[in-house]
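The next part holds the structures, each set out as structure tokens.
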Structure I
Amino acid sequence: MWNLVQIQFSKSKDALIAGNHDLARVVMSSEKRVNAFELKIDSDCENYIALFSPVAIDLRLVLSMLKINKTLERIGDFADGIARFVLTLEENERKQELLKTLKIEEMMVCVENMLEKSLEAINSENTAQAGMVFSMDNKVDTIYADAMNVLAKHIIEFPEDGLFALYLVTVLRKIERSGDHCNNIMEEIVFYLDAKVLKHQKK
């Protein structure tokens with residue numbers, strides 16, 4: 001499921017940057033598979049609790065998996081939403097230039113790296129890279145905040161792009177929320193492996 005969501009998000013990035021409608025449809029077609037994974041993993045976790053009554057690290061594992069499962073599904077939803085936005089895009093040089101100015105590709109690459117680092121952390125059972133993931137989330141947040149100012153200036157200069165800019169706000173929000181979700185995944189991994197609760201604490 002994790003690999004599928006990574007592929008889905010990466011393809012949504014490529015589709016958005018290139019304005020590739022066919023690639024966007026590929027992303028949308030994988031959404032049902034992600035949802036099926038979520039239901040299966042939820043069921044497996046429930047059965048594990050019912051059959052084995054886990055405690056200590058085993059209990060933390062299954063609790064973390066339940067939360068990570070739901071979080072991955074949400075990132076998949078965001079990728080699907082970005083792909084649907086791509087289908088509304090038309091060839092327009094000024095709009096493509098705006099995408100570059102907003103640093104959308106840089107934002108999405110950060111989220112890709114956060115997903116990868118988190119997967120490495122859980123596979124290796126090592127939370128040493130947690131700080132790197134949290135730092136990348138801060139970078140995503142900074143780009144998102146700067147993008148709002150860029151969009152405001154663009155709307156003033158090109159009022160005819162107002163609707164397009166509003167749609168872009170929703171896309172940027174999806175990317176920023178994906179970064180937050182990656183952050184949450186890393187927090188769950190730290191909880192599972194190190195028995196530390198980082199939620200609602202200052203980084």
Structure II
Amino acid sequence: MSIVPEGVKLILIGCGIIAISGIVSIWSKWLGVPIFIFAFLFTGFSFYFFRDPERDKSFAPGQIACPADGTVLSVKSEGNPDITVIRIFLSIFNVHLQRSPINGKILDTEFTKGNFAIAYKPEASVNQRKKIRIAADDGKVIEVEQITGSIARRIACYVKKDQKVKAGEKIGMIYFGSQVALYLPSSVNVLVKPGEKVQAGETTIALRKDN
């Protein structure tokens with residue numbers, strides 16, 4: 001299993017602190033050992049959190065891939081009856097990479113400053129976030145929104161305007177406990193419900209009714 005680039009720096013820092021704490025413990029175990037234990041746990045967690053598991057599932061025409069690992073929080077219209085919003089909560093134990101739900105082209109990305117409420121709370125919908133708009137081959141638009149949480153304060157977006165993407169392709173990452181919202185046309189047939197566990201690039205989250 002590989003590690004995402006964002007995690008390599010933190011892992012190297014952790015390894016450096018481990019080495020330094022080993023040297024320090026020669027003169028002072030009371031100082032060196034606690035630092036060693038902290039650095040060891042930090043490095044181990046970084047390896048785990050920034051993991052990049054292989055996801056190579058192929059999606060058939062009409063299938064919409066899940067954009068994030070986590071637990072489905074809600075499936076509902078949020079003011080616009082033509083749009084169904086699926087919200088997914090990512091705990092610190094979930095893979096935090098986001099993947100494209102469809103084959104298509106990036107229309108644009110939009111960053112919005114906001115709050116840092118706990119990611120599974122309703123008020124997290126106005127947290128700091130970045131929305132990625134993707135146009136399918138038939139012109140219909142699907143949006144993936146990366147939302148920070150109370151601990152997550154950084155969003156990485158891997159795609160740019162006019163870039164072509166495939167369903168399941170990596171498009172971004174959020175650092176530590178967060179939320180992802182998927183905006184779909186209300187005409188789709190949603191296959192998940194609140195409380196279900198889903199995986200990015202593995203779970204088929206919805207089907208287009210015309211397929």
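Worth pointing out:
- Structure (I, II) behind the derived value 0.00 of FRET efficiency 1/(1 + (r/R0)^6) of positions 31 and 135 (r between Cβ atoms, R0 = 30 Å, to 0.05): II
- The greatest value of distance in nm of label points 7 Å out along Cα→Cβ at positions 151 and 167 among structures I, II is that of II.
- Structure responsible for -29000, with helix-only ellipticity at 222 nm (-39500 (n - 2.57) for each DSSP H run of 4 or more, over all residues; to 500) calculated and labels I, II on offer: I
None of the figures in this text is laboratory data; all of them are computed from the coordinates on show. Since the model is a prediction, treat every value here as computed from it, not as a measurement. Cβ atoms are built from the backbone, for glycine too; each structure is taken alone.
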